[in-house]
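Before anything else, here is the set of structures, which you'll find just below.
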Structure 1
């Protein structure tokens, strides 16, 4: 059978998504369970894949067919597969439990995707209200305030401070409304770009852990990730220090990453994980450190960590369900204060003039 020629015009568009990786892992685990070989499974999944991910799966298949290990082939695709993923595959290949480890990875990826969906759903309503209020405020500043500005200039009274401030805003928008709007858009875009830079993340992640309402959700998310990842790596056969190193690398929050990395020398010098984590009570609560201590003493640390992961997952689920309920009254209060201040600033001087005329 002649070798299939690859066209130089075979350009793959799109990007590799988390859903692609999750479905790939889940389907590969099912295929291996059915008795097919890894090469056969990857060939099937390569045929079913679309876009850029088809090229990724095909490359992995070709590397393994050429004698590369599965984790070695994945290492060449680090852009799409995390350190945890690669190390759990390596552990599965070594222990002969690749299918089982792939099932664990797919469940973890599914949980991560579900969590992102829950947070997005919880933020839809508050985001919509905020954008609506922002749009209304900009409309008033650009179209309404400049119209009433001449009226206030003719009033021969001492204007309140809020009215003077409103007049100042109106004058600025009257003279440079377009420039101000464009500056706000550019400034917001630059801000969003900046907070995604690695050198800023240690500061921003520390701030996130101090913001009311969301700080507990962020802590619980990181604790769930830590316990589930760390426990899964231990269960797959890695040592405590190896598991901590991989868990630290996979932890996005820089505050938690730094704390986890600091525990590694403690473990290597013979100290318990409980005592190492107890040095960070602000991010590792007592329930976590004590349960970890129990797991260490009984020799069931991996099971204890999985229990803690489930506990924090339920906490996150409950918090995300109530997120809109918590944010809504705060948002309405802020809107009420803004609207009330604008109304008093505009109507107050008018009533005062009417009273003097009466």
Structure 2
């Protein structure tokens, strides 16, 4: 049994999300969003490298030694999968293991709106799930893909770096491809996917304008495309998609994006008020005719107004969802204030004077 297994077991037994192993430091676990030290001696580079290389594919060892960084997926039988990153730092090698649960939580289990089920059943279009690193984007996408897998009779292709949640075919055929192992890049796999008779394509991350352009093409040509971006709100997601393209292409992309977009789900993850896990607050922008027109005309700054008045279309603002979670006692007033767009709305309940707040 690999020496690192005891740390994996500790992480899963405590319900943690991440294991940090870093040369020159004690091991640390992220539990309910906060890092906690493990009672273990500081790790030195040679010891940690031996521990890590014991479970690392040779191809990943080679890439790490050549570049100083590597990502890959690793499965601990009987425990769970991990999304793994190795990197070099001042004291030597370091690693982060993100735990990926074996069981996929459904849309209802996560307490998400019924709208997400409707999005999973769309015949075509682009659905984006956005938020900072660690905001639960992969969990949300997995729930939507799982719903489609169970309810549809279609071909689902996922392109990931690395593969996180494993989907077993239920009603649909599911093929999962890992960048670096099964394909050279997102754009190469996406270009290939268009010839592989897919109905649904999951692109783990849209990193460059070529990948975004191919995703838009897939959505426009009759496929349902899911993907992620590291943006912090639905309107900023629209800005990001357009701005990644050269200026002389932006008018064309605005039109293409307006036609293909179906929804943007922007997430913020909160620590639960009772300390037992975390809960996501979602801002949801649905691409109704008003939103499409604003995108085409380059009036992205007006999207917030449509978002605030679009409840009948299933839209919700982040602040309204924060208010709902606060009213249910699921999050604290202080966290509500810290993450809100309109901080004055939550300042009194949090006992904070915005004029004097340095946060």
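Assign the value -26500, calculated as helix-only ellipticity at 222 nm (-39500 (n - 2.57) for each DSSP H run of 4 or more, over all residues; to 500), to the correct structure from 1, 2. Label of the originating structure: 1.
Suppose relative contact order in percent (Cα under 8 Å, 6 or more apart) works out to 17; of 1, 2, which structure was it derived from? Traced to structure 1. Matching task: 6.9 is the computed value of distance in nm of label points 7 Å out along Cα→Cβ at positions 146 and 274. Pick the structure from 1, 2. The value was obtained from structure 1. When volume of the Cα convex hull per residue in Å³, for residues 218-305 alone is computed across structures 1, 2, the figure 109 traces back to 2.
Where does the value 1.03 come from, among 1, 2, when Cα Rg over 2.2 N^0.38 Å is the thing being computed?
Label of the originating structure: 2.
Bear in mind these aren't lab numbers, they're just calculated from the coordinates by the rules spelled out. This structure is a prediction, so every number in the text was calculated from the model and none was measured. Cβ atoms are built from the backbone, for glycine too; each structure is taken alone.
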